[in-house]
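Structures incoming, each one as structure tokens.
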Structure P
Amino acid sequence: MQRLIGLLTLITLCTLATAQKKHHPSLKDSLDRKFDLSDYLIEESGFVPVPVVITEPAVGGFGGALAPVFIKKRPPYIDTVAGRNLVTPVPPDVSGAAAAYTVNNTWMLGAFRSGTFVRSRIKYMAGGAYANVNITFYKTLNRLGEKKLAFNIKSVPLFLQATRRLWLSHWYAGLKYLFLKTKLRFRGDDTLSQPGRSLETDKLVSELGAIIELDRRDNIFTPDKGIKFHVDAIRSDNIFGSDFDFWRLDYYMYGYLPLSHNLIGGLRIDGAQTFGDVPFYLQPYIDMRGIPAERYQGGIALLTEGELRWDIVRRWSAVAFSGVGKAFDSWNDFGSADWIVSWGAGFRYLVARKFKLRMGVDLAHGAGSFAYYIVFGSNWLR
């Protein structure tokens, strides 16, 4: 895997160098002559090499990933209403691959694509991967209290989603499907082998759900204004070939508002709830910067985050953020569950002006530890 990541890095750099030599795509913006990948992406069907430093404590605390991301502009919807042409922007197609490796021998290979069938007014997403993950879960055990349980998870996820625009509105409705083959083995402390091995499994999850979504953001990568609202209800059932029967409800809202000509405010509200026979590794958890993945789980997870982006100059921005969340098993436990807090700061660079795509780094603190993240577009990308 280390050699593979190195090879992908070399291919990325060689492709950029070859394109620059043969076709002379501009890597500088025509407005300010600063480094910019817009023309390279549009004229040469190029890609953004996204390196990621993995600092997730649940998978060893350190690792790396590389994801070449291809972005293609799409023509807008043009509808004639009362003799006038109504022009509605269409998000660009985004596709790519990814390879990742961490110091605890976690590794993953995957590919993804999102795009639009413009004539049919259908947005779609698809992805697949193979993952070998060594991860730590926190479980509360009888007479032992909260303990760390280490597992190896070999997993094959496949994901499909399609939503269709409703009339001439910004509302979409559609379906999503997830296939997840998982083999889970305990690999932790022998003193916890009995509860750990009782959680071992080799099961299949196959689930189908319905989606309703509103998207009025001015940009899918780094919005300056607008709102995205999403609700989905998903059923895992043996009629789809699943080994588990359960429901899952997901809902989230991202809102963006210009507070001044160079200050953008953002708000995220996110929640998930499950009903039925849910495998513990698919339970909702608090997903925020600075909080280890799967650290705080429950039948219900709720969180909210606020973010400020200060565009200091055209290309460079500073970011500050903070969030709180709770994970608990039932609504009766909401009052007794602890609030989990995280906060941090970072910076962004406008790497592709014509796509309003910013990239940068965030440093976050939460649950007694620090973590940093390389951010592509926005930390709120779903």
Structure Q
Amino acid sequence: MMPLLSIWKEEFLLIFKDPATLVVMVVAVQFYSLFYPMPYGREVITKVPVAVVDLDRTPLSRELTRMIDATEEVSVTSVPRTRGEAQRLFMDRTVYGVVVIPQDFERKVWRQDQATVSLYADAGYFMLNRQVSGGVRTAAGTLSAGVEIKRLQAVGQSPAEAMTTRNPLQVVSTALGNPAGGYLAYIVPAVFTLILQQTLLIGIIMISGAPGRCKASMTGRDGVVSTVLAKSMAYLPLYLVHAIYYLFVAPSFYGFRHEGDALAVFLFVVPFFLSVIFLGLGLASLSPDREAPMLAVVFGSLPLLFLSGFSWPQEAFPSWLRAISWLMPTTAAIDGLLRINQLGAGLKYVANNWMMLWILVLLYFPVACWGELRIRRRSV
């Protein structure tokens, strides 16, 4: 046991003795948790500037313009007289949407003809397009409802009857996991999980080539399996602490939901971290130069984020790409942790993800042992 404790102690102390590893596995983890969410602090984009081209210039068209400006999503910052002027404002990025109210708008509405309002929104920015489209549709729908209710009251219905006739079916929508519909609560929890994986992988790779590593421990006669387990136990406690901070403390600080049971989270992240550790120990053996495997991990971060399926559903992936994505721990971890921590799901509801992580533990443990053998042979 003493040699194994020595290996565990050396591995753990190297995290703090090697400056580069300390930056990655401790400083960077804290830095990302503070820096990354900052741009999304407003959660929801509000008052996106739009232009309204009022070709009708009637009381009803002016009322529609005021209603558009009153929505939370958009703000009417310009009322150009022509489409050409509105197009120049759009191309200059002065506005991100253009609403065109046609001639005869009021006359068609009161004659009960179909009146059309044209909306041109910048679909190159999905969030801006959603806000502009949502705001204008809300204003137009409210105006349309008001006109219809006035017609029904004119034929003898009471205000309550007119409201029921106009809207006989009411849908009550509840956003689960992200009640505010904010971008912060959508993207940050998924990226936090990726940060934990990538910093752990990079840190393990850097420690394998750290100048302070004792050559005797790399070439010793201790069993390979025991050595791999001793090294793993050096990383696991540190990242369990990081997980507590990322999954409970940081969400409370930034104000997005964390409904997960602490025991369920703990049971879920243990196989996640073990699979990442074993994968990292295997990757560390691929090159005597610790920079080369590290760069491969860094450049793979963005593809891994997209492959996890949080930004685009995995059901829409090609089958071969979906199969490859499940070889990375983040695919199962991001989906499972989002459901546990934001939806309050119990471990039984993410059993498939949990079992997948344990399968990856069994898959990458031999890889870690193979990596340990390679490092020993290279150090002889």
Structure R
Amino acid sequence: MSVECVAERVPAGYKQTEVGLIPEDWEVKSIADCVSISVGRDLKEENYSTYQDDIFKYPVFSNTVAHKGLYGFYDIPEYSGESLTIVGRGVGLGTAFTRKGSFGAIGRLLVLFPEKNVNANFLTEYINNKVKVFTESAGIPQLTGISIAKYKIPIPPTLAEQEAIGQALTDVDAFIESLEQLIDKKRQIKQGALQNLLTGKCRLNGFSAKWKQVFLGDVSTFHKGKGLPKSELDPFGDESCIHYGELFTHYKETIYNVISRTNNIEDCVRSVSNDVLMPTSDVTPNGLAKASCVEIDGVILGGDILVIRSNTDYISGSFLSHVIRHDKDQVLQLVTGTTVFHLYASDMKRFTLLLPPLYEQQAIVNTLDMMDKEITTLEEKLTKTRKLKQGMMQELLTGRIRLI
């Protein structure tokens, strides 16, 4: 390819470099030219505590990404000033965290102190998102100060521009973290609600009728799906269907919409709204403690699906599927097999549950559904924010968009 052809591809104001296309006024430097590098030391037991107080007030970081590397606290500062640490060993190899103030570092953790004209946030974001580290050992993955020093990065000409880029990406990181924490909190609240509402330990306002303990076999009939190998799934098929594998991977407690279709309708088994579906075989027993209520009539149900059919005047299928999933330990006691595990109708007939009146079942399901919808909305927001960050990184860390 001619030099003229390559030149035509480089937009005005940009240049082609070993790290890709960057603005003409940006420089390519090695990390060694941007920072001074230290390495974490052995833990100083006499200066260390697992708890922070007025004496042990300086955080100690180690080679881990959990809790952002926080290991404990020192009563002495080992390092001070704006810096960043990089995981140099094991899981999370190459992950960087910006550090401010005084702290300690252990376990061969890499500690980088930027030069006056380099912003720590910018450097952290570039290392985390653009630098692909290599492992130096056939055993535990390792990264040394000498090796990280050789990596090349593009540097905007002014500290102000670096700070603007670093801050923009850091702000998005903080928002992502806040969403993750909120989702985790909402999940814990839902878990507590499951424990209380499905067992009657906590009652919703307005409900006081006595619950009855029943065997599932006394209040339901049992059926089985038929046929439907994966080869017969067709996205353009005429009939909606459920393959048993989808009960593991896709469907939750209630099925409002079916994702698969087929044209195979010969000698098939179809759903009745309120049916509860469970997989009947798996290579691990844990997978069999899944239950999903299908709220649609006429869906073709594939083989290896146990169909639990209950009187809609007495049992809410969605309530039953929540109970089965929540009481996983009881289901596992009913499972048989060694290499491949099975769950049969004769087993699930012995499943016991506390059953409130139908209107209370429905109220419980509605409460749990609202929690699920709130969590799903937050998860969708988190996914969109992560995609937004990916786009921002592509534009900001390569200079395609200039903030200053």
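Here FRET efficiency 1/(1 + (r/R0)^6) of positions 131 and 267 (r between Cβ atoms, R0 = 35 Å, to 0.05) was calculated and came to 0.35; which of the structures P, Q, R was it taken from?
Values: P: 0.65; Q: 0.35; R: 0.05.
Only one of P, Q, R returns 0.35 for FRET efficiency 1/(1 + (r/R0)^6) of positions 131 and 267 (r between Cβ atoms, R0 = 35 Å, to 0.05), namely Q.
Quick check for you: by relative contact order in percent (Cα under 8 Å, 6 or more apart), which of P, Q, R is greatest? Present the calculation step by step, with values, prior to reporting the outcome.
Working: P: 10; Q: 20; R: 15.
With respect to relative contact order in percent (Cα under 8 Å, 6 or more apart), the highest-scoring structure among P, Q, R is Q.
Give the label, chosen from P, Q, R, of the structure having the highest value of Rg/Rh (Cα atoms, Kirkwood Rh).
Details: P: 0.97; Q: 1.16; R: 1.11.
Top value of Rg/Rh (Cα atoms, Kirkwood Rh) goes to structure Q.
Matching task: 53, 26, 18 is the computed value of semi-axes √(5λ) of the Cα gyration tensor in Å, for residues 91-298 alone. Pick the structure from P, Q, R.
Values: P: 34, 21, 17; Q: 62, 22, 11; R: 53, 26, 18.
Value 53, 26, 18 for semi-axes √(5λ) of the Cα gyration tensor in Å, for residues 91-298 alone corresponds to R out of P, Q, R.
One of P, Q, R was used to compute helix-only ellipticity at 222 nm (-39500 (n - 2.57) for each DSSP H run of 4 or more, over all residues; to 500), and the answer was -20000. Which one was it?
Values: P: -2500; Q: -20000; R: -10000.
Considering all the candidates, the number was obtained from Q.
If mean count of other Cβ atoms within 10 Å over residues 171-178 comes out at 13.6 when worked out from the coordinates, which of P, Q, R was used?
R
Read the figures in this text as sums done on the coordinates, not as results from a lab. On a predicted model such as this, the values are computed, not experimentally measured, just so you know. Cβ atoms are built from the backbone, for glycine too; each structure is taken alone.
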